[in-house]
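Novice: Next up: the structures, one after another.
FYI, it's all coordinate maths here, none of it is from the lab. On a predicted model such as this, the values are computed, not experimentally measured, just so you know. Cβ atoms are built from the backbone, for glycine too; each structure is taken alone.
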Structure P
Amino acid sequence: MPTEPTRPYAGLTPGVVLDALEHAGFRGDGRLLALNSFENRVYQANLEDGGSVVAKFYRPARWTDAQILEEHAFALALAEREIPVVAPLGTQGDTLQRFADFRFAVYPRCGGRPPELEDERVLEWIGRFLGRIHAVGAAAPFRERPALDIESFGVVPRDWLLEHGGLPEDLVQVWRSVADQALGCVKDVFDGAGPVRSIRLHGDCHAGNILWSEADVRSGTPGGPHFVDLDDARSGPAVQDFWMLLPGERPVAERALAALVRGYEQFCAFDHRELQLIEALRTLRLLHYAYWIARRWDDPAFPAAFPWFGTARYWQDRILELREQVAAMQEPPLAC
């Protein structure tokens, strides 16, 4: 794993952001708005011509150039098929820009509100576009970007947190025990599901990465969902792009899942064996999330955003959470 620099964005001043945009062919009028992002730094910039764009400055050492460009190529392939994914803008054919030791990409600004996930019509609509995204994702593999697997999302986080995560001494053994138990259940679930197809995914498909807009008759812009931020795109089972859209209560979750699958299957076949993987994937995300915060702790944005991280109460809650996941993985999977 690459060594991550301390204070990776210390040199990313507003002036550098504006100069970087001008270097890429986008002359700002001086107005910048920092958007909510911890992994990267993302800014909305107003331009002198009256338009606006969004610039994403990539965290150093996280992705290689080849991995970023593969994500861009996937987004562009989806956009070419009129799938509403916000894809990077190219300048002279280049989507990955460089300025002052930073790598960045420029995107069109896309407005919208969170989707109303309690509405089954909205979920079916999202499902149709997920089906189209996955039909493209299944057509060819990622060659540079990694896969979502037990090793990288479970084993590596567990081992790193035990060695570097600063768990309270009196909780180390109990957290280790419940993490081991949870990972054992994850492996059993994946083994029980049997071989499932691994395809190119959005990877982080939750309500915050879907913007819902109304149709604009004057401009001809269609309404509905727009998928943003493919920064976590990787290979994995299709259901990875489903489960974060589901509510917690089982009967409601099953109705929501049925609506998503109903729309999805209009464009792509869904392997219902993958429903067994939902709680296992949730468990892997929980383990990886703690690891993600701990790995980024030298970035000043993280202590400010997660002041409760590392406290005894935090780890006690994580232990309880993993125990609940062990129980959830032993229940019958959701049905739709």
Structure Q
Amino acid sequence: MIEMPPLQFAETNGIRMGYYAAGPVSDPFPMVLCHGWPEIAFSWRHQIKALSEAGIRVIAPDQRGYGATDRPERVEDYDLEHLTADLVGLLDHLKIDKAIFVGHDWGGFVVWQMPLRHPARVAGVVGLNTPHLGRPPVDPIELFRARFGDDMYIVQFQDPAREPDRIFGGKVRETFDFFMRKPRPIAPPDAAGTPARPNLAFPQMVAAYDGSRDGRAPILAADELEVFVDTFSRTGFTGGINWYRNMSRNWQRSAALDLVVRVPSLMIMAENDPVLPPSMADGMGSLVPDLEKYLVRDSGHWTQQEQPEEVSAKLIEWRRRRFG
């Protein structure tokens, strides 16, 4: 297993944030690696090693609600205003003027917001699986409910009784054994050309999960799996799920936000991601004028862990070409 750099801490935006750093401190444009759900900075272990050995400074935080970082009680403390301000405070702590922000899954939503909310601190953005989208005309939770039904995991996460938190928290090993596998082939569209509707009832799928009957290939070695299991056994899942509980709030509070990203940007897509398919990045150029796209073949959702060498190589190539 690749070892992480020493864990460090920063006081930022009212919380204590754990983070890992490697590479030369003289690098003028460090890359800040932002994980998604349910992950931690350890998800970037391959990229931390590869990028730092290539002479790039990298910083990978456990973000608000995760791992070694504080987990505030109030749901509202996990909106995008807080999540982006946390990263600004981390830059302040490290005395960094500007950084390139790289985000996967939910971390992708956060890093696309950085140049909109804190443009003076952003040199570039990389979205991994997560595209930059326009503001929907209605509350996104209502869109998810209309398209996927009440069983869709994001809709379930709005439950004030926090039943999904208890399901995952009571089956931590099963949760990561279920999620951290290569995907099954995506079903083709039906005769009318309608895409197959994926089963996104993740809490119920985890509750009924039997890993001995799962034919999908795992993407984590046994010792890597233990890092996730040990961490989330300690922290639970509520902090990360609270990010989802702010989706309506984020939508309401973004009506006046200029959504055009005006920094060099890279969109890395995964061929077989059933939740964030490459087609979601279609039309991104209207909101991200300086955009490159790159497709990782034979990868599902956990791209930086499924195809680490290819993801790291692309990050290094793009970073050197665009920023020296």
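Novice: Taking mean count of other Cβ atoms within 10 Å over residues 112-119 as the quantity of interest, name the structure among P, Q where it is greatest.
Specialist: Q
Novice: If distance in nm of label points 7 Å out along Cα→Cβ at positions 224 and 296 is computed to be 1.1, which of P, Q is the source?
Specialist: Answer for the origin of the read-out: Q.
Novice: From P, Q, which structure was helix-only ellipticity at 222 nm (-39500 (n - 2.57) for each DSSP H run of 4 or more, over all residues; to 500) = -10500 calculated on?
Specialist: So the calculation was done on Q.
Novice: Any idea which of P, Q comes out highest on percent of Cα pairs over 18 Å apart, for residues 32-95 alone?
Specialist: Result for percent of Cα pairs over 18 Å apart, for residues 32-95 alone over P, Q: largest is P.
Novice: Match the computed value 37 of percent of Cα pairs over 31 Å apart to one of the structures P, Q, and report its label.
Specialist: P
Novice: Here mean count of other Cβ atoms within 10 Å over residues 56-63 has been calculated and equals 18.5, so which of P, Q was it run on?
Specialist: Attributed to the structure labelled P.
Novice: If you rank structures P, Q by distance in nm of label points 7 Å out along Cα→Cβ at positions 88 and 248, which sits at the top with the largest value?
Specialist: P
Novice: For FRET efficiency 1/(1 + (r/R0)^6) of positions 176 and 208 (r between Cβ atoms, R0 = 35 Å, to 0.05), which structure out of P, Q has the highest calculated value?
Specialist: Q
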